[in-house]
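Presented below are the structures under discussion, each in the form of structure tokens.
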Structure P
Amino acid sequence: MRKRPCFFRRIMSVMNTNLSLLSVLQSHADQRGELLAHLLPDRDITYRRLWSRIERASARLQGEWNVQQGDVVAYYGNAHPDAIVLYFALLRIGALLLPLEGMPESSAQYWLQQAGARLVVHDDGLEIGQSFAQPLSMLLADWCHFDPLLVKEDPALPALLLPQADGLTLQAFSLQQLTIAMVTAPTVAAVDQIIFTPEILSNIIFPALLAAHELSFCTVKKMLDAEPAASRARVS
């Protein structure tokens, strides 16, 4: 147990020398792949599986859904863990994420227009009136046999567009901004109704992922509570 804080300080030191967050996650997959990253209703997501899902998502986004460097992709949903996979997959191909969490469709439509989003990826069960929309489950439905063209990660470039409280403007955040503000040790790694705020990313999501801790999501707990016990067999 005493090794965890030292490991986190070592990772933070490496992050300060511009090693990418993506490289850290890939390293976790190689060296700590059996550790649990989070749960889904039908499977355990280890750090090895998390990285595999990021690779699959980046291939599908670019190879099948034609998302290119500089494009904006929106997430319309309610803090599903796979939205984090979407974020990191977009980082790999140099596209931006516009999270539209917990808002009515009318508000989401406004922000889609403001950002000029190329694609909307939405939670299953949610609908949004756009021809360029795909359910989140399809992002990872099966393996995509495409070799994406990856960009060299630049943490200083904008990668996240967040609607502001004034209801009129979008603010761009780089990975560098969010990691500079990151706490020096993981707080309780529980995510409630929204993933993509600077506070949640800097205080919960990134510290937990960097230290290879397990994240928990209220959305998954609700899905598990709604399922019959017999249907909860874990998938490796």
Structure Q
Amino acid sequence: MAEKTETAIQKFDTKPGDQFLAAARKGSESIVIRNDAEHAAAWEKVVKCDRFLKGEFIARGMTQKSRLYEAYKYQNDLMNSFVNPIKEIKERWLAARVKYQQEKQRKADARRIEEEKIAKARQIEDAKRVAADLRKEGAKEEAKAVIEHAKTAPVVLAPAKPVVEKPKGSVMSEEYEFVIEHPELVPIKYRPIDEKLIRKQVNSFGLEANIPGVKVTAKQVESSRGVA
């Protein structure tokens, strides 16, 4: 169990700082040094600024700043100990869903190809029967044309249905990864090899990034939006 830590934010009295700042700012609005006495007096102004910067007002403020930063760092680290692993777990579930969907889509595409082959064969057989009747009537050219059309015309199938149901909030997109396979081929504008610059080009153009020496691949990813 995480240690219970409470930090109160104390109201900080800025009046001493406001007063010094107002006076210092007013005295520095038009600085002109015309003689040795003014030159020496200017040094005293510098010393006053240093004394203020090292004085009690700034020290108290920095102490509170440090305390608040430690509280922030504690809370930030605490939340990250939950947020980061949960995000990782979520990504594993999403990746598993994408893998399942892609495999199911691959099988559905293979079935679709077989269905198209069967439908094409049936289409040609039907055309041959029509052609046989046309030949009996002496229409040989028409019979030949019917068969040729059946061979080249696309088959008509029912529209393919999605392989899986898409839940509300699910967003499918592509992410692009790259590998520098041949550094010697990378153009001068990316040298010395600047992966941030390459990443910007890949993000903008995806598989069309066309950077010599760099191989770009795409992968489908799923994300969730507005579901919680």
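A short reminder: the numbers here are calculations on the coordinates, not readings from a lab. As the structure is a computational prediction, the values presented were derived from the model and not from experiment. Cβ atoms are built from the backbone, for glycine too; each structure is taken alone.
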Q) Out of P, Q, which structure matches 24 when relative contact order in percent (Cα under 8 Å, 6 or more apart) is calculated? A) P
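Please state which of the structures P, Q yields 0.90 when FRET efficiency 1/(1 + (r/R0)^6) of positions 41 and 105 (r between Cβ atoms, R0 = 35 Å, to 0.05) is computed from it.
This figure was derived from P.
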Q) Suppose you compute mean projected area of the Cα convex hull in nm² for every structure in P, Q: which one lands on 12.8? A) P
**Q.** Computed -21500 for helix-only ellipticity at 222 nm (-39500 (n - 2.57) for each DSSP H run of 4 or more, over all residues; to 500) - originating structure among P, Q
**A.** Q
